Structures are given as structure tokens and as C-alpha cells.
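Given below, in the form of C-alpha cells, are the structures.
Bear in mind these aren't lab numbers, they're just calculated from the coordinates by the rules spelled out. Fair warning: this is a prediction, and the values are worked out from it, not measured in the lab. Cβ atoms are built from the backbone, for glycine too; each structure is taken alone.
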Structure 1
Amino acid sequence: MAVHWRHQRRVEFSETDMAGIVHFSNFFRYMESAEHAFFRSLGHSVTLKDMDEVMGLPRVQAQCEYRRPLRFEDQFEIQLTIQELRPRSIRYGFRFLQINQPESPEEVATGSMTVVCVQKNEQGAMQAVVLPAVIRQRLEQALG
């Protein structure tokens, strides 16, 4: 599947554990950071503040499989793909590559995350709703 967004960064000291490797939980933060950058590239925020009604995109599923560690100051790339675009949800795939030596990147982890478009109903509970047309159109263009 085609990569729709690439997000590069370097491992910060605060992201590592006592063993000097990236703590597993940070991969979920990295996925979210890549998703936010991707949405900004489309001219929107994941908070959907620019829509007529208060909406959000909470995570309903997230997983990550680890193959090798990342360490302090490693450079890495997060590749985001849209695996599935449904009327009310988006499923992303993520691939993490260590790129200290750009000519030979190494896959360190893969992950996925599913978000659902929600809006508060009259009782204040979140309810799944159809993605706004402008968001869906931009996502479809990204799928290209």
C-alpha cells in the first residue's frame, strides 16, 4: 500500500527507559504525532474544530508490534498509510524505520490505529457520525 505521509524525528532522552531504549508506549505517541502532522498537511486538525459542529476522532483500536529497539538519538521515520476509509472511521497503518544510515533503513516496528468520527448527542454521550464531506474528500485524494 502506498505511503501517504512520512514523518521523521530523532529519539529524545526522555523517551527512553532505564535500558536506554525507547519505552514501548512512545510508539503510540509517535503514531498519534504522525496522524496529527498528516491531518495538518490536509489543512485540518484532528480535533475537527473547523467543522460546524463539535466533533472528534477518538481512538477505538491501537496496536504495535516491535522488531528491534530504538535508542537515544536514533533517527527514525514513521510512515503512515490509510488502510481503510469507511463512512465513520479511518484505519491507519504505521511503519517505523530506523534511518541512521538512510541508504539502509531498518524496520523496527509496525502498528495500526482506528479512529471513529464522533459527536456528542443530546444526552452528552459520544455517538459515531459520518465523517464530514470535506475531510473524506481530502482523505480520498490522499489515497489517490
Structure 2
Amino acid sequence: MENKLRLFNEKQIRAAWDAEEEEWYFSVVDVVAVLTDSVDPKQYIKKMRSRDTELASKWGTICTPVEMQGLDGKRRKVLAASTKGILRLIQSIPSPKAEPFKVWLAQVGSERLNEIADPEKAIRRGADYYRQKGYSDG
């Protein structure tokens, strides 16, 4: 796995790319620390799991140990989640810093439901995105 550090509001979030799955994995503790300002993110995660029984019941499928570099420079397995898993975790964080992500998730979800009801909207969105990336129609 390729390891990287991501910055969010000038705070580090460890990430690892799994080339086989073609998926990024992010340190759960780092994400929780950034979105909550908790002095003890591990305890915050325990409380979050106890408050959200559905999250707790699926914890093993959402999170997985992934080898990443620690703050001390040593490599060890840390609890990590894919983008989809991190988005699910954010739903359980009652913090003002998590709210913009929740609003974005609601917006994207609404757009996708509209596109399911009217597939032409999905085609138009895809074509617009294609042009925004600088590709020509020809």
C-alpha cells in the first residue's frame, strides 16, 4: 500500500492507497480527531459506537486494520476505513465540523435519487462534468 498524509484544516489525516482494491483508506482516529477536536479520539469512537448501535453492529465491515506510519515514525496497523466507510462514520459525529459533510452527502444523495427517477439528468450531469474537465464533445 502506498501511504500519504492528507491535510484537512491544517491537520494531518493518514491515508493509504490499496492498489489491488483501487481504494483509499483513511485513519479513523485521525478523521475523528479533525472533525471533533476531541482530546481523546479513541474514547470518542467508543462513545460514538455505543450511541449508534447500527454503526457498532457493522463496525467490522466498515473499519479494517491497515498498515500506516505512526506519529512516531514507526509503521503499524491502525484502524482505517474506505471513503464509503469514512462517510458513514461522519454521519455519526454530532459536531459542527462534520455538518458540511453531512449536507454534502444529503445533496449528492438527492441528486442521485433524482437521476434514478429521470436517467436523462444523469446523462446531462455526466456530459457537463466531462466538458468541465476540458474534454471536447468531438
- request: Name the one structure among 1, 2 that helix-only ellipticity at 222 nm (-39500 (n - 2.57) for each DSSP H run of 4 or more, over all residues; to 500) of -6000 was derived from.
  value: 1
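For relative contact order in percent (Cα under 8 Å, 6 or more apart), find whichever of 1, 2 sits highest and give me its label.
Values: 1: 26; 2: 18.
With respect to relative contact order in percent (Cα under 8 Å, 6 or more apart), the highest-scoring structure among 1, 2 is 1.
Quick check: 16.4, 55 is what I get for Rg and Dmax of the Cα atoms in Å, calculated from one of 1, 2. Which structure matches? Display every interim value, and only then the final one.
On the way: 1: 16.4, 55; 2: 17.6, 55.
Going through each structure in turn, the value belongs to 1.
Can you tell which of 1, 2 yields 3.1 when distance in nm of label points 7 Å out along Cα→Cβ at positions 68 and 84 is derived from it? Don't jump to the answer; show the numbers that get you there.
Numbers: 1: 3.1; 2: 2.0.
Label of the originating structure: 1.
Assign the value 32, 26, 20, calculated as Cα extents along the principal axes in Å, for residues 36-99 alone, to the correct structure from 1, 2.
On the way: 1: 43, 21, 15; 2: 32, 26, 20.
Value 32, 26, 20 for Cα extents along the principal axes in Å, for residues 36-99 alone corresponds to 2 out of 1, 2.
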